[in-house]
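What follows draws every value from the coordinates through simple rules; no lab data is involved. Worth saying up front: this structure is predicted, and the values here are computed from it rather than measured. Cβ atoms are built from the backbone, for glycine too; each structure is taken alone.
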Structure P
Amino acid sequence: MVRLSTGTFRCVLLTPAGKLLDCKAGALVLPAHDGFRGVLRNHAPMLCKLAGGIMQVKDIVGRDDAFFLVDGGFARISENFVTILAHEVTTFEGMEREQAEKIVSEARSVLVGDAYIRTQTGTADAARAAQLVKLARLSSILSNE
């Protein structure tokens, strides 16, 4: 892989439930409200609104890459420090494999029309189900089929 930037920056992911991530990373991809934003070391200061989508934290010092399904919030980038304040986050990190596979199975049921995932409004959310399946692939819960 070709590296576009050398060095790392601090990345912190916060939710109403608490801190999910605090690490040194080499790259970050955020689902912004107007498209995906890539962040490398020495990025210009920026504040952006987050949309629903998969956030990728890459080249983390001392561990594997991390993937999170983010649903709204804000990201602040300043002086090699990224703070993500997310409304809701889903991750398979630290989850038992059986539990993760159950979630993915339910998401696949939504995609084929056999079941549904209830959101806060109580409606079926096929887009979220598709994102969960993609998150599972990125997190190596599913093989690339």
Structure Q
Amino acid sequence: MAVKIRLKRTGTRNNACHRIAVADVRAQRDGKVIEYLGLYDPRHKEENIDMERAKYWLSQGAQPSETVKLIIKRAEEGRKLSDKVKVAKPSKKAVAKAEAEKKAAADAAAKAEAEKKAAAEAAAQAATEAETAGAEA
């Protein structure tokens, strides 16, 4: 018998809560369960799992779902779901503006380098002209 550790949905409409359950692969999502291992409430950022039983079922060959795998990983590391910090992603406009500023800074640096190189060449040419004028006199 193939066994999976997965989430069983409980709660009302628009207020989902889940139980972490060990069930046969052929059973429905909210169908017959072999054993409950814990709770997962993403809205209130709560989760708890019986790690001893989870390890037992994993040793017996039970396959965890992706979400349950992440819950087990967090529990082993001692982190909580509420500790998870969402990183602010900059908007497309902000990214484009930052790239434009970076490109403008690179262009300005290249222009300054070219002017510096031109000034050095002009100084070298003036020095050679002064030497040739001094040699002719």
Structure R
Amino acid sequence: MRATASIEGVPMLFTHYHLDPDGWYIPVDWSPAAERLNQLYTDTPYKLVAFGHHHVVHHFHAGETTFFNPGALGCAHSEHSVARYGIVTAQSGRVTAETVELAYDNSGFLRSYEQLGVPDKDAILRIFHGRASH
């Protein structure tokens, strides 16, 4: 899944995750770096590559390109419950991106995994919330 746009003269790519030249998702890079991301997009016009899939925040710059994953909304991998989202500003051919975090109480939501008998709740809580059962 991917979409492109040009806003205020800034060519942008929005993708669930990075694709190879044949259009297949590449394996998740658990330790991404600007240099490796830049190699994937060398022959593209994008000044912003916004992506997701991996729920951890990534924000890199390589040349004129910003690579931005604001993390997963509500899937914080910490003991603090935060909803993360990104704000992208495009103006006069330039782009900036920032991550915003809002604290919230998700204890009822996390307890509902147990109350509802969610299958494999421990794995889901660990993978998506970085936590064990509550």
Computing semi-axes √(5λ) of the Cα gyration tensor in Å for each of P, Q, R, the value 32, 17, 12 comes from structure R
Note: FRET efficiency 1/(1 + (r/R0)^6) of positions 26 and 98 (r between Cβ atoms, R0 = 25 Å, to 0.05) at 0.00, derived from one of structures P, Q, R, originates from structure Q
